[in-house]
Each structure stands twice: as structure tokens, then as C-alpha cells.
Structure P
Amino acid sequence: MRLIIQGQRVLPDQLAHLAALGGGHFTQIAEHTHYLPVARPLPEIAAYCEVQQFDCAFVPDEQNLDRIRLVVMDMDSTLISIECIDEIADMVGLKPQVAAITQSAMRGDIEFAESLRRRVALLKGLDESALQRVYDERLQLNPGAEFMLAELKKHDIRTLLVSGGFTFFTERLKAGVGLDYTASNTLEIIDGKLTGKVLGTIVDAQGKADWLNHTREQLGLKKEQVVAIGDGANDLKMMEAGGISIAYHAKPVVRAQATYALNYVGLEGVIGLLRQP
């Protein structure tokens with residue numbers, strides 16, 4: 001297996017200490033990524049990295065970009081830096097109320113579909129132009145996202161964006177950054193106004209897992225060929241359905257159940273984990 005250390009600033013003396021613990025010499029394979037072949041996980045290295053705020057992973061050699069064929073990712077706070085519904089609510093002065101429900105759902109304190117209905121109901125009467133304003137003025141990709149997507153494309157790895165958010169945003173992102181597939185929820189809009197309702201079946205935690213499995217089967221892939229990336233409790237079933245799960249700047253409940261966690265570097269860390277030197 002390989003030990004992957006990732007951090008915004010790994011100093012030479014810190015790397016030397018890690019090398020001594022690992023019994024070898026690191027190779028820098030990207031700006032923030034260092035690699036060392038090891039025979040087994042070393043708890044003392046993981047403990048040191050936690051104190052130093054480095055992302056540390058022990059990755060089996062068979063888990064690499066040449067074998068992965070599908071990456072499935074959440075949208076809000078994973079691919080992008082915002083929670084879209086919170087920013088929509090901010091347009092009408094309701095962000096604190098909506099954000100509180102969002103956080104409760106992400107922690108797993110409240111069932112997602114119910115939380116979404118409550119939040120969307122608060123938006124009743126909002127002009128649909130507010131959605132475009134959020135997209136134009138507030139939506140940004142998370143650090144490293146463009147690099148990650150470009151590298152996945154180079155390796156002919158398909159991408160699925162599956163979100164408990166809204167098609168207004170997922171479809172624009174699909175076109176804008178070249179995603180292969182998207183799945184999300186549709187806001188009901190009548191006469192240019194949000195009605196406070198969501199159309200059709202809500203894409204919740206199980207829905208995300210179902211979309212991953214549907215796409216995997218459509219492509220004729222095995223579970224171990226799929227990576228799932230998320231940050232909230234609503235992503236856990238999807239992440240469990242993937243052969244590799246990556247918690248990205250995630251809630252503790254998600255970090256605890258993921259294969260790997262990226263807490264300090266950006267989404268370029270996904271490639272750092274899976275690139276075979």
C-alpha cells in the first residue's frame with residue numbers, strides 16, 4: 001500500500017519525522033501531496049498527522065485512477081462552496097431559519113426529505129430570478145474542483161453529480177464544468193414564482209444511493225470501480241454504495257464512516273489519494 005500525506009504546508013522537518021516513522025523516503029507527487037510505500041497502516045503516523053493538521057491515508061495499491069471508472073459527488077459544500085438553498089433564502093432574509101434546518105439535516109438530526117420540504121416551504125412567493133442571482137453571484141467551485149474534474153476526464157472516468165439540491169444548479173454545473181450525469185430535485189415554479197413545493201420524488205439519502213447504483217449498473221461497473229464523495233449525513237448511503245468513499249471537509253459522522261477523509265486540502269486531494277506514482 002501507499003502512505004499519502006497531504007497538507008497546505010508540509011515543512012521539511014515534519015516530512016523527515018514522518019519518513020523516520022515510516023522507515024523510508026517520501027516522494028512529492030504534487031504540490032501538496034507526498035507519497036511513501038508502506039507495508040501496513042501505521043497508527044503513530046496517523047496520530048502525528050492529526051496533530052499537525054495533515055490529511056493522511058493508507059491506500060491499497062489496487063485503488064488507483066486506472067481502475068476507477070465512475071466518481072459520484074454531492075453538490076452543496078462538496079463540489080461547490082455554498083449550500084444553495086441557504087443562499088436562496090438569504091435573498092428574502094430567511095437564511096438563519098433555513099440554514100438551521102440545513103445543518104440539522106446534515107448532522108442527521110432530522111430526516112432529509114422532511115427538512116427539504118420545510119426549507120422550500122419558506123421560499124414560497126420568491127421570484128425565480130433569485131435562483132439566477134445565486135448562481136451568478138455566489139456559487140463557486142470548491143478549491144481543487146477544476147483540477148480534479150480535468151484529471152478524471154484525462155483518465156476517462158465518468159462523473160455523476162447527485163444532489164438533494166436543485167436541477168436549476170446541477171444542470172448549469174453539468175454544462176459549465178463538463179459533468180457526465182446529474183440528478184437532483186425540481187422546484188415548482190408558477191408564473192415566475194416559487195410555490196414552496198418540490199416536484200416529484202425527492203432525491204434524499206436513499207435516492208442518492210439509488211442513482212449511484214443505477215449509473216454503475218448502466219455503465220456495467222463493479223462496486224470497487226466507483227468513488228463516492230460527500231460531506232453530510234445525507235451522503236452516507238451513497239458513500240456506502242461506492243467502493244471507495246471520501247469525506248470532504250465533512251461532518252464528524254461522515255468522517256467516521258468514510259474510507260478516507262480530506263479535512264485540510266481541496267478537491268485536488270481526491271487525485272492525490274488515487275494517483276499511482
Structure Q
Amino acid sequence: MNLILQGLQPEASNVERIAALAGAKQVTQLSSSAFRCEEVAHSGDIKAKVAEACLATELDCTWINSPRRLADFKLVAMDMDSTLITIECIDEIADMQGLKPEVAEITEAAMRGEIEFPESLARRVALLKGLDASALQRVYDERVQLSLGAETMLQAVRSAGLKTLLVSGGFTFFTDRIKEKLGLDYSHANVLEIADGKLTGKVVGTVVDAEEKKHTVERICAEMGISPSQTIVMGDGANDLRMMSIAGMSVAFRAKPLVREKADVALNFVGLDGILPLFD
């Protein structure tokens with residue numbers, strides 16, 4: 001088994017110390033930010049100690065049992081808010097109403113799994129009733145930013161022949177624009193109802209909750225003629241867990257503790273391109 005260590009500015013001394021802790025036979029530098037510790041020990045006790053040391057030194061650690069190629073996968077499915085982009089769009093929309101703290105509190109509770117997503121969505125969207133729809137464009141223009149490493153990751157997966165899916169509990173206003181801007185292959189999200197130029201406080205159609213996200217990944221896989229085991233799924237919140245559970249590789253990005261615990265890969269410090277050193 002190998003151990004991949006990554007950090008934004010990793011100190012060699014920290015990498016060497018953690019490699020020794022894992023009993024690595026050799027350390028190979030893959031890039032300025034990534035190292036492969038080869039033939040490591042991997043008992044539960046050692047993994048716990050390595051995880052603790054990595055957290056203290058702001059390093060991400062991933063245990064790789066067998067070498068894989070990025071081209072072995074066929075689809076990358078990504079959550080949008082706080083995964084592909086840095087913000088929670090609904091929180092920023094609420095900020096236009098002066099209600100960001102109230103909405104953000106509900107968002108956090110939902111992402112931690114304390115409130116079922118459909119309930120949290122209904123409560124948050126209801127608070128937006130009466131807001132001028134032009135606020136959506138302002139949020140997109142002024143506040144939407146891609147997460148660190150997103151463009152590098154997307155370029156690499158495209159070069160390897162993978163398709164891309166943006167599946168979000170957020171809104172089509174944003175997913176449609178991001179899909180077009182980045183040249184993504186598929187997207188699916190909630191539709192905000194607008195009447196007379198104002199938000200009604202409701203969504204239209206099927207709510208894109210955890211189960212709908214999972215169904216979307218399965219549907220796109222069926223259209224492509226592939227298995228969900230040929231997908232990489234990235235997310236950060238509890239409503240991503242079901243689609244992550246069917247993936248060949250699940251990636252928790254800057255995620256809530258529950259999601260980090262269940263994911264195959266947890267990236268807490270590096271960008272989305274942190275998946276790339278995991279492949280041969």
C-alpha cells in the first residue's frame with residue numbers, strides 16, 4: 001500500500017516525519033505539493049496516528065491500495081456549492097435580503113445531516129419570497145468563484161476522456177451558466193419559481209435531494225452505458241453521501257466530518273486537482 005501526502009506548501013521535514021511514522025520504504029516527490037510514500041504499514045493504529053499528524057501539519061493523506069489510472073473512470077460527478085465553487089449560492093442570495101445568517105444556519109444544519117434536505121430547502125427558499133430576480137445575476141457576477149484547482153482538474157479529466165456532470169441541490173440559474181462557461185457535459189439542479197420578476201419562495205418540479213442526486217448519477221451512467229463504479233463523485237455535505245456511495249471513488253472536498261469519514265478520499269487543504277496525484 002502507498003500513502004499520498006499533499007499540501008499547499010508542504011514542508012519536507014513534515015513529509016519525512018509522517019513517512020517514517022507510516023514505515024515507508026521510499027518517498028517519491030510527485031510535484032511541488034504531492035509525495036508518494038511507498039510500501040507503508042497500514043494498521044488502524046498507524047492510520048490514526050498519520051491522520052492526526054497530517055491534520056496538525058495541514059497535509060492531506062490518502063491510502064492507495066492498488067494503482068489506478070484516471071482513464072479507468074468515465075465520469076466525474078460534482079456537487080456545486082462549496083465543491084466546484086467556493087460559496088453556497090442560496091446563502092449569498094439571502095444576503096441580498098439581509099437574511100444571510102438565518103439562511104446560512106439552516107444550510108449548515110442540512111450539510112451536517114441534522115435537517116432533511118427537502119425541508120431545509122423549502123425553509124430557505126421561503127425566506128427569499130419577494131426578492132427581485134436580478135439578485136441572482138448579481139450573485140453570479142459578483143460572488144461565484146471556482147474552487148482551488150477546479151480548472152486544472154477539469155482539464156485533466158477531459159484529457160483522460162472522462163465526461164463531467166454537475167449535480168446540485170442549488171439552482172439551475174447557476175448550474176446552467178457554470179456548465180456553459182466550463183463546457184461541462186451534464187447538469188441537474190432545482191428550478192426557482194419566478195413570477196413578475198420576483199422569487200415566489202418556491203421551487204418548481206422535483207427537488208434535487210440526496211436520492212435525486214444518486215438517481216441522476218445512475219441515469220447519466222445508464223445513458224453513457226457505464227457502471228457507477230466507473231465514476232468519481234465529489235461533494236461536501238450530507239446530501240452528497242448517497243451519490244458518493246455508488247461511486248468507484250468518492251471524494252470529500254473541504255467537507256463536513258460525517259462526509260470525510262465515509263469518503264474514499266478527503267481533501268481538506270489542497271484543491272480539487274488533489275485527485276490527480278492519486279492516479280498513475
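Structures P, Q were shown, and mean projected area of the Cα convex hull in nm², for residues 134-221 alone at 6.6 was computed from Q.
Using distance in nm of label points 7 Å out along Cα→Cβ at positions 206 and 238 as the calculated read-out, with 2.3 as its value, let me know the right label among P, Q. Source structure: Q.
One of P, Q was used to compute log10 I(q)/I(0) by the Debye sum over Cα atoms at q = 0.12, 0.15, 0.19, 0.27 Å⁻¹, for residues 30-101 alone, and the result was -0.64, -0.83, -0.98, -1.19. Which label is that? The read-out comes from structure Q.
Among candidates P, Q, the computation of Cα extents along the principal axes in Å, for residues 118-181 alone that gave 45, 26, 19 used structure Q. Which structure, out of P, Q, was distance in nm of label points 7 Å out along Cα→Cβ at positions 22 and 214 calculated from, if the result is 3.1? It was calculated from structure Q.
For which of the structures P, Q does the calculation of distance in nm of label points 7 Å out along Cα→Cβ at positions 94 and 190 return 1.1? Among P, Q, the structure yielding 1.1 for distance in nm of label points 7 Å out along Cα→Cβ at positions 94 and 190 is Q.
Bear in mind these aren't lab numbers, they're just calculated from the coordinates by the rules spelled out. If you're wondering where the values come from, they're calculated on a predicted model, not measured in any experiment. Cβ atoms are built from the backbone, for glycine too; each structure is taken alone.
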